[in-house]
Structure formats: structure tokens, C-alpha cells
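I've put the structures underneath this note.
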Structure I
Amino acid sequence: MRAVLRVGVIGAGLIGRDHIRRLTTVLAGIDVVAVADVDAFVAAQVAAPLGATVHPNGLALIAADEVDAVLVCSWGGTHEEYVLAAIAAGKPVFCEKPLATTREACLRIVAAEVAHGRRLVQVGYMRRYDAAYRALKQVLDSGVIGAPLMMHCAHRNAGVPAFYEPENTITDTAVHEIDMVRWMFGAEIVAVRVLRPRVSRNAGSLPDPLLLVLELANEVLVDVEISVNVRYGYDIRGEILGEDGTVSLENPGLIAVRHAGRLAGPVPGDWRDRFATAYDVELREWADSVIGGGPPAGPGSWDGYAAAVVSDAAVRALRTGDRVAVTVDERPAIYS
């Protein structure tokens, strides 16, 4: 693998452009050499300042000789096709979440990667790269608070786009906590419930807020408050209760001002403000693993599959009000 990683980006929307900015101005040793988007005009606009080639579609970009590795930032329904094509071409691929939109599609990706014989896929669950979440896990793994018993989480958005659907509260928002707790506690989620309190006057047609209750195989319970129209900002919280103490998630890099009998501090405006550094670390570590010739160290196809299975169960729980058991297939050896 070359010392300079030549990356092709599929999808020049908000997250695609943000990743291109990151790859070209924040990180070293990476060239964005190709861009594809369903809107050819947008692709051309994004590619021109980079001197990158515009390809008519994602499949053509993946097949291009000048592309060493692929970033998939297009809408979720296209992910399966592009990830499968990258695996077939033997090219490392970083896929923004979701890995694919159904359990079956994720399993097809897993099967293709197993048949290829080595891991090529990383999925964009950036919580694992956030300094605060890593510090939380470090304390948990140290044993200083004893065995974990429960975790309380909150995921609050100031607002969501007009095209946001009721099920997106699970598949687009809560899915970050779904992946995070599997990583945090090293255990699979075995059942999920979704509770619906009084609906916020800001909710519109959405079931907002929601309370997810996740049961883990190690008997840890996790509750996740999902609020997507809180108006005041983007607020991510977490606290783990252990046998001998607690550890809480704090927003890194934010200040608190005490003055004239008041305590005040900034609240991030959106996910880009809160997790900008995590995205930097995520793509730096991915690129380093690709340049080094090894498998991606971050969340892979199996993690994308597991998140999809839990999300499917949570959507059923949202619809029915029932506790829904989660069943995953046997994990292939390459993901051990």
C-alpha cells in the first residue's frame, strides 16, 4: 500500500463534504482523488478544487485504478451495493452508518467479506473514537467502580430534518447508543423495550421523546432517552452505575462560567460541533490501518449487522409496545 492513501468518496452531501474537508485539510497522507454523487453538478463542484476525477456513479469510482480505498457517504439504501462492490474489488471501504438498511443485506455483506477471507469494511460509529466515551470505558475497564449494573443515556437533538420518519428515532438516532453499549460493555443486546411518555408539543408527527430499555447478555440494563426536538441544542449524556461507584460522560472541551450567582456553559449546536474531533480520530485510525495493510481496527461488518438486528427489534417494540427478544447469527471467526 502506498504511503499516500488515494481515496474515492461516494456521496457529496453534508457528511461526504465534511469528510472530504477532513481528509484534505485536517489529516495528512491522504489524497481524495475521485468523487461520485447522484447529482453530477454537485460532484463536479466538490471535485474541482481537489483536482479529483468525477465518476458517473459509485460503481465506476470503485473500479477506478487510481482509487486505493473507498468512503461511502451516500444515502443508506445504496450502501449494500457499494460495500459489496468494494469487497469484490478487494478495496478497503469505510461506510457511514448504516452498513445496510436490513438485517438480510448486512448478512450478505458479512458473507461476502468472509468469502474474501479478510476484513475490509469499517462502519462509521464515531462514538467509539470520542475522547469522553473512551475515558468512560477506560474507567469502567479499570474496575475502579466495580462491576457495571446500569447505564443511563440521553441523546437529544435540537431538531431533525423535515424528511425524518418516526422509525428514524431508532434507526438514525438511537442506533449510535445501540452500537456504543455493545462496545462499552463487551456484550450483545438480548432484548429491547420502547416506552412512550407524553408527546412533546414540538414533536409534530414523531413519537418524541422515547425511552429505550436495552437488556445485555451480561445482565447490565441500559436506558436511553431519545429526544429529537429539544430546541436548546445537541446534548449527549451518559452515566454508568457500578457496584462501588459511578462514572459520568462530560462534553469535552466545553467550559462552565460561574458569575453573579449563575452557572452557564455552551451547548453544542449539532453533531458536527460535538463530535468533530471524534470524526478526525476515526478517519485517521482507519487510514493508518489501511496504509499499514492491516484490517480496520474499528467497528466492522459484524458490528453493522448487530446494530441492524437490534434496531429492527427496537422498531418492532416501538410499534407493538412489547419486549422484543434479539437473536443474532453465529459470529464468523474473522470477527473474533
Structure II
Amino acid sequence: MTVRVGVIGVGMIGQDHIRRLTHVLSGSQVVAVTDVDPTRAQEVADGLQGARVHATGQELIRDDDVDAVLVASWGATHEEYVLAAIEAGKPVFCEKPLATTEEACQRILDAEVASGRRLVMVGFMRRYDASYQGVKSAVDDGAIGTPLLMHCAHRNPSVPPYGFTTEMMITDSAIHEIDLVRWMFGEEVVAATVLKPRRSSKGSDDLHDPLIVLLEMGSGVLVDVELSLNIGYGYDIRGEVVGESGTASLAETAAAMVKSDGRFSGGVPADWRERFIRAYDVELQDWIDAVATGGFTGPSAWDGYAAAVVSDACLEALRTGTRTVVSQRERPDFYTKS
């Protein structure tokens, strides 16, 4: 079966997904697109065989020739499109965030539970990264003993020159680690604290860079996340789980380590696309395969909701400078069984 995909939002990430669905992965065809910029949508459609342009996301979702929907539009629009896809009974892959408020995420949960079928997958692609999966395997099989701590670093070479705020360091960057540690340890985050180290001269009045986010897991595992978003030298993602009898760390991502003249050197990824390109490929192929067989896979709407409420707790901790308890609804049996 070839899964006919409609893509809502054809900006940078949307076009990158269209590229992989069309040229890298198997079992799918992009048959429809839409975007807030109709000229851009038409330009993208012109490069796809037989793809149609729809005026709105709602119109695309109602298209009988669209089997599944990929949402890569602005975050504030995600709730509308995910709810419409659920109502239409169509599988939907939604780039993070699932929605921009806790209330919106809850409406999606309620709608999906009422439908009686898992339809939503959220784009937390780090779960599909081979290095992270290796660390999780070491945790799950007991190779390092009972996990006690995890150290994470999320370093970007730079942020946009305007409009990027301290709060966005959590909602746009730390959100990946928030989902990751829930998956890594198979439990929820129960409290958060945010610390402000000495401010980098590369920051601004609206951007306190770096930050340290401390996450407390339900079992007592403590996770620290360094967010340094103007580090300059490249895109550097680090992670190490410390157990009772050993540690497991992400592998270095250099394509080659060069040793000569008593020195060694290797490359650092330039951005997130270079670092996680393979994870994105595996993630979307997993989704396409599940859609083709009528099943479900990957991070669920519950995972999107849980990440949102932890992010909210981090924002509150940032505002108050105090430890903030995470408050979330009881997990529906629908997702426990899933």
C-alpha cells in the first residue's frame, strides 16, 4: 500500500519532510499540500508529481485522496488540525509541540480517546536516534545498574538575531530533553527547577543564556540539562546516564576522527538537521509503516501532553526561581494500554 500524505505547512521542516517522503523513504506519496503562504505552497506542489494545493488545512484533511496528514505548520495551529484529523478518522503526524497550551493538549487527548483509536503521533525524533537508543538499551538491560543521574547538554551555535527569548529556550529547546527523559526512564517528571548561571555576553536583555534545568523523575532519578544556545562552535548534543555500577553516554557524532602530528580532531554538526537527519528518516518511515498496516507507533498524544505540562512547570520555575511541582491529569487507560 502506498500511503497518500497531505502536508500542512511547507516551511523549512515541512519541505524537509516532503523531501524524505518523496526521495528517501518507501511506501508514501505526497499528494496534497497547503501553507499560509499560497505562493510557497504552489512552488512546492509544482515539484511533486500530481500534488494538489489546498487553500486551508481543513480542506486538505477533508480530501478523500489523503490517507494521512502531516502537520508542520506554526505551533499555534496544531490543535485545530490535529482535532480535524481525529474527527476525519485519519492518522496524523504532528511536529512538536502537540499544542501550545495544556488545555489544548487535553482537548486532543479527549477527542482521541473518544474516537477509540490511536491516530496521533508527535514528532519527538530523538527517540529514533541510534545513539540515544543505545543508551536506553544499556539502562533497560541493567548494564549500568540502577540509574541515578542523567547529564544532558543542548548546545546551539546561535539563535535568531531577534525575537528569541529565555522562555523559548525551554519551549523550543529543552522540550526535546523533557520528552527524552520520560522515554529513557519510562516514568514521569514530577518537579522542575531552573537555574541561571552567569549570563553569556552573546545573550541579550530578553535572553538569559545559558540555563540549567533540573528535572526530578518519579523514582528519584535527577536530570540536569545545560542549555547553551549561543555556544558558537557548532550543534552539540550530549547525554550521559550514571548508574550504580557504570555509565552510558551518547557517542560522538564526528564522521571521522583524524589523528596526525600528535593531535586529533573531528567535526561538530552545524545544526539539528545534520545531527538528527537519520533519526528523522527512521521516525517518518516508522509512521508510514504503521499507517499502511492500520496500526500506531511512536510518541503519543499523551507524550505531547506530558511534555507540555512539564514545560509549563519549567516556565513557572524560571519565573519564580523556585522548585515547581508538575501537575498533570491521570493518564487514561487508553494510553497505558497503547
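Computed from the coordinates by the stated procedures, all read-outs in this text should not be read as laboratory data. Bear in mind the structure is a predicted one, so any value in this text is a computation, not a measurement. Cβ atoms are built from the backbone, for glycine too; each structure is taken alone.
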For 3.6 (distance in nm of label points 7 Å out along Cα→Cβ at positions 67 and 163, calculated) the corresponding structure among I, II
II
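Any idea which of I, II comes out highest on mean count of other Cβ atoms within 10 Å over residues 115-122? Kindly include the intermediate steps, with their values, before the conclusion.
Values: I: 17.9; II: 20.4.
Checked I, II; max of mean count of other Cβ atoms within 10 Å over residues 115-122 sits with II.
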